[in-house]
Structure P
Amino acid sequence: MSEPNDNPAEPNDELKRRVRAFWQAHPCGSKFSDAETGTREFFHAVEKHRYQKEWHIPEAADFAAARGLKVLEIGCGVGTDGAQFARAGADYTGIDLTEAAGELARAGCAFANLTGKFLVSDAENLNLAGSSFAVVYSHGVLHHTPDIQAAINEIHRVLKPEGRAIVMLYHRGSYNYRVGIRVLRRAGAGLLRSEGGIKIVNRLTGEPIDSLREHAGALKHANGNLPADELLNQSTDGAGNPLARVYSRPEARELFKDFRDVQLRAYFLNKRFIPLLGNLLPRSVEAALAARWGWHLWIYARK
């Protein structure tokens with residue numbers, strides 16, 4: 001069975017094209033709102049969902065500490081975290097691989113009466129001057145780019161001396177990956193072959209019916225047998241996602257080998273993969289479990 005971080009068989013340029021097309025059609029965060037895309041209600045719903053489900057983010061990102069600093073966010077999505085940096089008083093710039101995300105992030109910023117700059121740029125080749133930013137932040141983005149080391153090198157380049165990188169990557173050592181994806185999702189694939197089975201999975205996990213039907217279609221296309229890397233792709237950010245990778249703590253440290261003061265912290269226990277009991281866990285227990293087996297591996301490093 002292939003490891004999810006194996007080099008893809010297709011050339012990076014073609015893979016990047018498919019990554020861009022997927023996120024152009026599905027701007028990160030947009031699926032968490034039923035309101036019309038781009039409306040004030042849309043941005044409110046996305047923000048509410050994000051900080052209820054991932055309540056650790058304000059603490060982990062420490063938005064308030066960015067006051068007066070030049071902050072670059074790589075992969076701004078619809079601008080939810082970017083708004084928090086701008087609200088805290090940062091001089092904020094958000095970049096994204098897609099025009100769709102940049103347009104939405106700019107609109108959300110305007111609705112909130114905040115200021116920020118938004119650019120279309122590739123994380124592996126930033127069209128920005130070196131030594132420009134005090135903080136570079138990227139949450140759940142760089143595990144979707146074909147050459148992640150090139151992207152980390154670009155973060156190092158655009159950071160000022162003593163500048164800080166804050167990056168979240170999917171965690172190979174997490175319960176979500178080891179059990180949720182590699183065991184439960186694969187075992188549950190058979191249930192997705194029928195509408196009744198889809199409804200059972202919906203009740204057990206809370207995953208939306210429409211999303212489960214998309215996954216059922218992907219399984220049918222693969223004759224019900226997805227290889228490990230493709231199962232990971234399909235199990236992270238929606239059916240059709242062309243690329244996702246996971247990183248162990250040693251692998252993360254190797255990516256940031258040119259930085260100093262590298263610290264790692266794990267957050268976010270995906271309770272969808274803890275049927276029935278997940279939503280009963282108090283936050284204190286959830287946080288303690290996530291510190292060891294969390295799905296989100298946060299890397300803090302200085303230039």
Structure Q
Amino acid sequence: MPAATGQPGPRPFSTHGITVEEGIAVKRFRSPVNGDERRLYGDEPRREWRALTLLARYAPGLAPRPIRADLDADPPLIVMSLSPGAPLGTRQVTEAQENAIASALTRLHHAIPPPVLARAERAPGSPHLLPGRIREMAYACNAGLLDPLPRRAYQAALGWLDSGRGERAASATGQPVFAQGDPNLANHLWDGSRVHLVDFEASGRGDRATELADFVEHVTVWAHAGINAEAFLDRFDLNPGERRQITQLRRLFASFWVMRLLPGGSAYQLNPPGTFERQASRLLDLLRND
């Protein structure tokens with residue numbers, strides 16, 4: 001089966017409606033607000049509002065300034081200041097941009113004082129969920145129709161999960177940080193000297209190893225922006241335990257992306273041709289050193 005046949009260039013992922021009105025940004029959420037669906041998807045508007053409020057206090061300028069919210073409207077909305085800059089993730093980043101990304105993430109992770117962070121709601125995107133999601137996506141695909149390289153990666157991902165190493169990687173916990181929970185590089189706005197962060201509907205208390213592994217394995221980061229994972233991680237003061245955990249989590253997130261990029265998968269049409277094969281090779285390289 002051919003590789004992903006989306007647009008010639010990458011397209012930023014977008015899940016909610018943003019409008020600009022007289023220098024402010026209005027975000028209208030598509031997430032449901034009724035009981036059953038809220039329990040399934042979580043309360044994204046309230047998570048984002050809490051994050052913006054915390055960051056306005058402890059890291060002013062890093063994220064939009066919250067102005068007002070109607071969290072029980074249909075759809076819910078948040079009005080915030082308009083952050084300067086243009087989204088990254090559609091082309092290769094420069095060294096200055098990469099340094100600014102690392103600085104913004106470091107500031108985000110450590111901005112919230114530990115006593116306040118300890119009371120914060122956990123970020124919803126736990127890696128514990130990934131093994132099950134990977135298997136669900138895999139079983140929805142007819143692997144026999146895949147080309148040899150993607151088929152090898154598909155089978156290697158499932159074999160790695162079946163060994164139990166995926167669950168072990170997801171069970172470890174590292175240094176607590178305030179987590180954005182969405183590493184899409186389009187959420188990083190470059191103003192010419194600094195990076196500002198947007199989109200906090202999946203934010204909350206998390207751990208640094210998970211955040212960094214998720215970031216370096218996001219397709220917008222390594223495939224679209226050309227960020228080298230090892231060099232980027234060297235910008236952080238990681239202890240040996242965090243480095244080992246990140247290595248295992250990278251295999252888990254890379255397996256997840258193989259399944260998302262399967263024909264018919266949620267990321268299939270969002271990436272240029274060849275991305276699926278590149279992702280397959282990346283996963284096989286990561287697993288080769290396991």
Structure R
Amino acid sequence: MINFADFLLLLVAIFWGVTFKLVQNAIADMPVFMFLFLRFFLAFLLMFIIFYKKISFDKSSVKAAFLLGLFNFLVFSFQTFGLLYSPSSVVAFITGLYVILTPIAAYFLFKKHISIYALIGVILAFLGIYLLTGADISGFGKGEFFTLISTVFVALHINYTDIYSKKYNLYTLVTFQFLTVGILSLLFAPFESGNITFSKDVIIALVVTVVFATVFAYFIQTYAQKFTTPTKTAIIFAMEPVSAAIFGYFYGEHLSIIQITGAVLVILAMLIAELGDSLFKKLFKFF
């Protein structure tokens with residue numbers, strides 16, 4: 001059966017995918033760093049109000065939360081710069097490389113080995129993301145470089161969340177991670193151009209992202225990573241572009257056969273990584 005922690009991570013990936021279109025609409029009316037400040041600072045306030053009695057202020061937990069927040073801020077920042085110079089399909093594909101970089105980082109940083117079924121899942125998820133995004137990767141310029149840096153920090157965030165979730169206070173890690181992203185975003189907000197407009201799209205995006213894609217998602221990720229591996233987490237998170245594509249379809253976006261094939265491969269990758277051992281044992285018994 002699918003691990004309950006992995007099921008929770010799947011919900012996180014779905015929420016992130018569904019909110020992709022909402023955020024895209026919102027940042028058309030508000031500069032990116034200001035939106036990030038509002039999103040993460042409001043998430044910090046919500047976490048603090050709800051869980052203030054459970055938050056620990058010990059120095060080690062706060063330092064760990066700060067590092068996770070720094071990784072997260074760098075993910076969003078470099079990905080945003082990537083979108084300035086490259087098509088979104090290319091950015092989405094290169095971001096998906098965290099499926100490969102996460103187990104590599106896990107091995108070299110923490111000597112974590114990867115199972116054969118997880119390795120198959122990594123390969124299938126990588127291929128699926130490529131087909132799903134339809135990326136043209138014939139060139140490599142500024143946008144691709146910035147996005148690749150962003151992807152490295154995604155892999156680091158997943159791996160360090162895995163380590164820290166088992167060592168430090170869950171509520172502290174999540175709450176002060178949000179505060180870190182919010183403060184860093186506010187520091188960079190004055191360097192952006194554009195008007196700050198609280199349009200209907202911005203308000204909807206803020207409500208949904210703060211509650212579901214930030215407070216719920218990062219709390220669940222940090223909790224669930226106590227019970228699963230970084231590699232499985234990365235494969236499950238590959239469902240984010242799948243859910244984004246499905247949600248986009250209901251917004252009127254077209255899905256080609258190749259993209260649908262890519263989505264199926266990502267789902268297959270997740271199932272093999274999760275159920276590979278038991279499935280192959282049953283298959284061998286059958287023959």
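What follows is calculated from the coordinates using simple rules that are stated; it is not laboratory data. Since the model is a prediction, treat every value here as computed from it, not as a measurement.
Here percent of Cα pairs over 23 Å apart, for residues 168-263 alone was derived from just one of the structures P, Q, R, and that gives 48; the source is R.
Looking at relative contact order in percent (Cα under 8 Å, 6 or more apart) over structures P, Q, R, structure R comes out largest. Thinking of P, Q, R, which structure, once helix-only ellipticity at 222 nm (-39500 (n - 2.57) for each DSSP H run of 4 or more, over all residues; to 500) is computed, gives back -11500? Matching structure: P.
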